[in-house]
1. Out of 1, 2, which has the highest value for Rg/Rh (Cα atoms, Kirkwood Rh)?
2. Please compute distance in nm of label points 7 Å out along Cα→Cβ at positions 40 and 72 for structures 1, 2 and give me the label with the greatest value.
3. Consider the structures 1, 2: one of them gives 6.0 for distance in nm of label points 7 Å out along Cα→Cβ at positions 80 and 240 as calculated from the coordinates. Say which.
4. Comparing distance in nm of label points 7 Å out along Cα→Cβ at positions 200 and 304 across 1, 2, which is largest?
5. For the read-out Rg and Dmax of the Cα atoms in Å, for residues 168-255 alone, a value of 21.1, 78 was computed from one structure; give its label from 1, 2.
6. Give the label, chosen from 1, 2, of the structure having the highest value of Rg/Rh (Cα atoms, Kirkwood Rh), for residues 56-191 alone.
7. A value of 19.6 was derived for mean count of other Cβ atoms within 10 Å over residues 120-127; which structure in 1, 2 was it taken from?
Structure 1
Amino acid sequence: MAIAVYNISRYYGAPVENTRIDFQKLYLRRIFNGENSNQAQIIDGHAHTASPFATTSVNNWAIYDGTGAGASIVARAKGIHVDVDNWYISFVMVFDTKRFMFRVGQFMIPSTLAITGTSMAEPGEWAIVGGTGYFAMASGVIKKIVYVNPFSFKNDCEQVQELTIEAFCRTQPQPAARIEPPHGSENAGIVRDITELPQYLESVTITTGGVIDAFTFSYIDQAGGRQTVGPWGAGGPTDAVTTTIRMRPSEFVRAIHGTWGKIDPKISEVIVITSLTIVTNLQTYGPIGDPNYMGKENNTAFSIEVPPNRGIMGFYGRSERYLNAIGVYAMDLGLVQ
């Protein structure tokens, strides 16, 4: 079973275009007619000439990441194709999966490639003449062949083409900033941090058996890759409760509130995070943990808030057996990558 391959790497050869795109094994599926057709004729050339010259159709072709039953749509080819002796094609390839979404304010917008060329059925190439989002200022080619073992066809009204995308584009680094200082212990546990700067927070998972026993999060980095960080902490007792917060497409974190205190004031000076509350633009999650752990007087409250034009997209801190300290990375929501 064929599976899509996505490679995006920083390229330093040109002053403007600094990123190379190499996408392999994408599959464009055309359905010519029927109730599931993804193209429609709007001008019949035969109505004006003896040939199909000027026949025009609009298309919304689906592009999949594989050929098996579990293949998913990763993009759509939205545009037109016109019969001018050969077929002239012009469409926008819209990548509407989360991996290739970019943020404008509180909205996630799909990245696109602008495509033009001739011929649909035969092997060949289409030109990439522009792009937006992750693919800003893209230029390159799409190589296409008719896939020899296509989706399960019930008739001859479908066609699948295997696509390879080779292009260069511009990627602007996201100014994700680390907000100092972290809250909690200054020396307990081991320093924890991310290895790639974030551009979109996907989820946060917190385990608590009284205090914050483990903290895990996942995010999309600046190259479009998914990063999972943690768990920071050992996981707690057997009856510990785990809460996972998954961000919706237009959701982002505005603030983190919490408390920290001694794990056992009578016998230990070790500071741990005892509770966390995550505030997004849509709702509040928490408090998770116990803000009054070992008594109200044992806990110190803290808040990390960012301005309205920024969002919290990642974390750093300290941990060993427990989460001992936490800080955040924030990013300008208005930046278009």
Structure 2
Amino acid sequence: MVKIQAESFLNLNNFEPEINNDAEGGSLLRIPFGILPNAFSGTASTTFDLPTGNYEVRLGYFDETDGESTVDISIGDTVLPTLTFNNPPPGADVNPNANSFVNEQISSTVFINNGDLITINGTRDNQEFARIDFIEFIQSDDNLIAVDDTATTQQNTSVTIDVLGNDTDVDGNSTLTIVSDASNGTAVVDDNGTAEDFSDDSVIYTPNDGFNGPDSFTYQLDNGLTTQTATVNIDVTAVDDNSLIAVDDTATTQPNTAVSIDVLQNDTDVDGNGTLTIVTDANNGTAVVDDNGTAEDFSDDFVIYTPEDGFNGADSFTYELSNGLLNKTATVDINVTSGDELIAVDDTATTQQNTE
């Protein structure tokens, strides 16, 4: 609710300020005393500098018992109903005092743009001088409406939610804030790189790692005059853990000899869009992912293990598969032989009957 004191109107024509202790601001506007003929008009105007929106409009004025005056108010292109000061309240007399003060609704709702011209046209009659104290503007609740939203995302996957898409902000100058964060994730306002432009803001929701199920958060719109809140309900769908499986591997090599290990051959990646990385390197050598010359094709990747110079014995490293939704790890155990083992290998031979 905002009141514009009548005496603050900048453009006056046959209206003048009058000191009055019963006026809200200590003075009011009137059509000057003593000007003839009995019916005389005046105008006063100023600019509406409140946010654009729907407003209830009320007028505070003094209605004495010594005549009849009228007031017509226009705001922008809207002409409000004429008020006739001819119904003094009980106890009123010929004096503009508290007993003759009236606060009356002129319009229950009118759409007003910031910058619209407010014009008062008044007429006096006998000793009633169209005394005006203030114009009151009460912003309607329907200027700002926040409506609940729903969203769906997969486990371990963020989602951008256009929470403003079904909301109403007539003046377009609100702020968007998170007032109650998600229980199983985080909700962050994204201003889309335009901090001064509220209209393109959105919320990025990120579920906690591994969470699936229902979640929610609450946001608030605030236009400086009123606030509205709404709840966003999110369904975080589960991801099939079996869509990505990493299985442990074994390999053997000799000292000072690198070995290529096809770690993916016993793994599962249903979507085929994973990545392969080393997360724990070998203690006695190095493990490096080789993309086989096809950086965009994960399926033919392998790992080259190189033991440290002169090392023999047991070693291991850990790799990770990730498809953007799931992360799975597996361990590769390597036996680096001493190089001087005695190895017997089965053989085969062929000969003819009775032939050495």
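Bear in mind these aren't lab numbers, they're just calculated from the coordinates by the rules spelled out. These figures come from a predicted structure and were not determined experimentally. Cβ atoms are built from the backbone, for glycine too; each structure is taken alone.
1. 2
2. The maximum falls on structure 1.
3. Only one of 1, 2 returns 6.0 for distance in nm of label points 7 Å out along Cα→Cβ at positions 80 and 240, namely 1.
4. Numbers: 1: 2.2; 2: 4.7.
Answer by largest value of distance in nm of label points 7 Å out along Cα→Cβ at positions 200 and 304: 2.
5. 2
6. Working: 1: 1.16; 2: 1.27.
Answer by largest value of Rg/Rh (Cα atoms, Kirkwood Rh), for residues 56-191 alone: 2.
7. On the way: 1: 15.6; 2: 19.6.
Going through each structure in turn, the value belongs to 2.
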